[in-house]
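Multiple structures are listed underneath, in C-alpha cells.
What follows draws every value from the coordinates through simple rules; no lab data is involved. Values in this document were obtained by computation on a predicted structure and should not be read as measured data.
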Structure 1
Amino acid sequence: MLPAALLLLLTAAAAVASAAEVDPNGYVIYCPCMGRFGNQMEQHLGAFHFANVLGRTIVLPPMVGHEPGSTIAKMTAFEDVFQLAPIKKHFKSITLAEFQRDIAPKIWPKEQRKAFCWTPRTSSTAGDDETPSCRAKDGNPFGPFWDHIGVDEFADSVFYGRPTGGFNVGSAKEKEKWMTNYPASSFPVLAFTGAPSNFPSQQKHWHYQKHFRYSTRITSKAKSFIEDRLTRPFVGIHLRNDIDWNRVCEHVDPSRNLFASAQCLGEPPQDVMLSKEMCLPSRSTVLDQIVEVVGRSGAKSVFVSADKDHMIDEINGALSAYDVKAYRLDDNDPLVSLAILELADEFIGNCVSTFSSVVSRSRTFKWAKPKPSHFWGYKIPDTRPKIEL
C-alpha cells in the first residue's frame with residue numbers, strides 16, 4: 001500500500017497533468033441567448049466558424065432552456081447534450097468547467113473581464129450621463145447565463161461593430177480587422193453578449209452540423225423508443241403549430257427568406273416562393289403529405305414531434321387504410337424528439353422552423369448517403385423543358 005504522502009503527491013501530479021493549458025491564441029465565449037434549441041443551433045454553427053477562423057479556442061457554452069412556469073432560464077451543460085469527442089476532434093474547444101477551473105483564474109481575472117457587443121445598450125431609466133455599456137447581464141436569459149459562467153459583473157464593455165464591421169470573417173481582410181483590433185495578447189477572452197454569428201445560419205456553415213452528435217443518454221432514449229414503439233420503415237414529422245408560430249407566419253413575404261426557410265428554398269430563394277402554407281400548413285396539407293409519403297415509402301409507422309397539437313387521432317384516421325399508426329413521446333422531450341427524427345427513414349418538417357432545420361442538416365451531413373427530407377407545402381419545381389404544341 002502506498003504511503004499517504006506519496007499518494008497525495010501522485011494525486012496532485014495527476015491533477016496538474018490533466019489541467020488544460022492556456023491557448024496563446026485566446027478564447028471565445030458567448031451567450032446563445034436567442035430563442036430555444038433550434039435558434040441556438042443556428043448560432044452555434046456560425047460562432048464555431050468564427051472562433052475557428054480566428055484560431056481561438058471556443059468555450060463550449062451551456063444550452064439555454066426555458067421551462068414552463070419559470071421566469072429564470074435553465075442552463076444545461078454542453079456535454080450533457082452533445083458528445084465532446086467529435087467536437088474536440090474538429091474544433092479547438094474546452095468545456096466550461098475546464099475553462100472555469102484551469103483557464104479563467106490565469107488569464108481572465110475579474111478586473112479584466114470585458115463584455116463584447118455590437119453597440120452600447122441603454123436602459124429605460126438611463127440618464128444622459130450614463131457610461132455606455134453592453135449591459136451584458138440585463139434581463140433573462142442574459143443574467144442567469146453569465147451568473148452560470150461565474151461572472152458577477154463585467155469590468156468594461158467593448159463595442160466591436162464599427163472597428164470590425166461585424167463577425168463575418170470570410171476574407172483575409174475581415175479576419176485581419178479582428179486580429180489587429182483585438183489581439184489575444186491584450187484580449188485573451190472575447191466574451192460576447194450574443195453569438196458572433198449570423199441568424200439564421202449561412203449555408204456554407206451547415207456541414208458543421210455533422211459534428212454535433214447527441215449524448216449517449218439522448219441517443220439511447222431515442223433508440224429505445226424506436227425499438228419499443230415504432231416499426232421500420234417509419235416517417236418522422238415535425239409540426240409547428242403553437243400560437244407563437246401563428247404570429248411568425250404573419251410575416252411571410254414571398255420575396256425573401258424567413259428564419260430557416262433557406263433549408264428548402266436556398267440562398268437566395270430560387271425557383272419556389274415562400275408561402276403561408278409552407279410556414280403554417282393546413283391540416284389537410286399535413287394529412288395529405290403524410291399519406292403520400294407513407295404510401296410511397298411503404299412506411300409502417302409515424303413518429304410525431306410537435307410544440308402543441310400532435311394530431312395523433314387525425315393522422316391515425318387518415319392512415320387507417322394502410323394499417324399504420326402514429327406515435328409521440330409521452331414527455332415530449334425536444335432533444336429526444338430531434339434524435340428520433342434524425343434516425344427516421346423519411347422526414348417531413350417545417351421549411352421555416354429552425355427546429356426542423358437541425359433535423360434536415362443532420363440528415364444531410366451526418367450520413368454517407370443523405371436521408372430524405374421533405375417540407376410541408378413545398379413542391380419541387382418541374383425543371384423539365386416545356387414542349388410547345
Structure 2
Amino acid sequence: MTNRERFLKLMRGQPVDRAPFFPCFGPWPETLERWQREGMPADGDWREICGFDGDLRHRHPVNAFMCPGVEPRILEDEGETQVVIDGFGIRQRQRKDRGSMPEFLSFPVSDRSDWERIKPRFALDLAARLPPSEKWQAYCAANATRTEPCYAGDLPIGFFGGPRQLMGYEALAYALYDDPALVEDILDTLCDLWVEFFPVVLRNAPVDFFFIWEDMCFKTGPLISPELFRRFLVPRYQRFTAALRDAGVDIIMVDCDGDPRLLVDAWLDGGVTCVFPWETQMGIDLTEVRRSHPTLQMIGGVDKHTLALGREAIDSDLRKIPFMLENGRFLPAVDHFVPPDVSWDNYRYFCDQLRNLIERYPPCPADRREVAGSE
C-alpha cells in the first residue's frame with residue numbers, strides 16, 4: 001500500500017492496516033545542528049534515519065494570493081538579525097538563522113486606501129498564477145502517478161490567516177468592529193479568487209487534501225469570538241468548501257495552533273473535515289475531543305516539549321495514542337517544529353515508540369470502536 005493510499009483510507013475512515021508514520025513538523029535549524037553534534041550524520045536525512053514512511057510536504061506550486069507579490073529586500077542589517085520586507089509586503093525583523101518566529105513591524109494594509117491600491121493583485125490571472133506552461137504540464141503529468149499525498153493551499157490561504165497577512169492581527173481585530181465593510185470586502189475578494197482559481201488547478205492536478213492556514217488560536221482559545229467567526233468566516237468557508245468538494249476534494253484541513261476547541265463546530269459547519277496540529281500543552285484532552293467529535297479528522301497531538309524531558313515523559317504523553325489510533329481518522333505527530341532542547345537520542349526514542357504504537361494499534365473495525373459513530 002502506498003503512503004497516499006494509506007493516508008486517504010485513514011482519513012476517510014476506511015479499513016486500513018495502520019496509520020502512516022509521518023513527521024508533519026521537522027526540527028528548527030538549531031535543533032538540526034544539535035542533532036549533528038550529537039551524532040546524526042551531517043549528510044544524512046533525519047526523516048530516513050528515523051524511519052518515517054514519507055511526509056505531508058508535497059504542495060502544488062501555484063500562487064493564490066497577492067500576484068504579483070512584493071520583491072523581498074533587506075532594509076537594515078543588525079548583526080544577528082535583519083529588518084526585511086517579505087514577499088507579502090510585511091516589514092519584519094528576523095533572525096538570520098531563521099531560528100525563531102520574526103517580529104512583525106508593519107503590514108501592507110492599514111486602511112481602505114491601502115487595500116484599494118493592492119486589490120488588483122488579487123484578480124484571477126492564470127498565466128501569472130501558474131508555473132510556465134511546460135513546467136506546469138510536466139508537473140501535472142508527474143502528479144498523476146504520485147504515491148505520496150499532495151495538497152494545495154497552506155499559508156496564507158485562510159479566511160482569518162489571509163486578512164491577517166495583509167493587516168496584522170491588531171488592525172484586523174479592530175477592523176472587525178470599526179470597519180466591518182473593509183473586512184467583508186477583503187474576505188469576498190479572497191473567496192472570489194479561490195472559488196475561481198483552485199477548481200481550475202485541481203482539474204489539471206488533483207490533490208488528496210486542501211490545506212487552509214489560520215493559526216487563529218492561542219493558549220486559552222480563539223483570537224476572535226466564535227460569534228464573530230460565524231458571522232464573518234463561516235459563510236465564506238461554506239462557499240469555498242462547496243467549490244472544493246465539487247472539484248473532488250473531500251479532505252479539507254485547517255491548520256490552527258493553540259486551543260481551537262471553541263471553533264471546531266463552526267469549522268465543521270463551514271465544511272472543514274480535519275483540524276491540525278492539536279497542541280496538547282494547552283490543556284487539550286484529545287480523547288475528549290474524539291468522544292465529542294467521532295468523525296473529525298485529526299493530525300498532531302504529541303507535545304513537542306515532552307520530547308526534551310526524557311523517556312518517561314515521552315512515554316506518558318504517548319499513552320493517549322492507542323485510543324486515538326484505534327478510533328480512526330487520527331494521524332499522530334509532533335504538534336509543531338521540534339525545539340533545540342530536544343536531544344537526538346530523545347527524538348529517536350520518540351520515533352521508535354510512536355512507530356511501534358502505530359504498528360500495534362491499527363484502526364479498529366467500526367463495530368469494535370470505543371467511540372460510537374466513528375464511521
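Tabulated data for the structure shown
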quantity: semi-axes √(5λ) of the Cα gyration tensor in Å from the coordinates reads 41, 27, 20; which among 1, 2; calculated: 1
quantity: Top of 1, 2 by Kirkwood radius over Cα pairs in Å, for residues 86-285 alone, largest first; calculated: 1
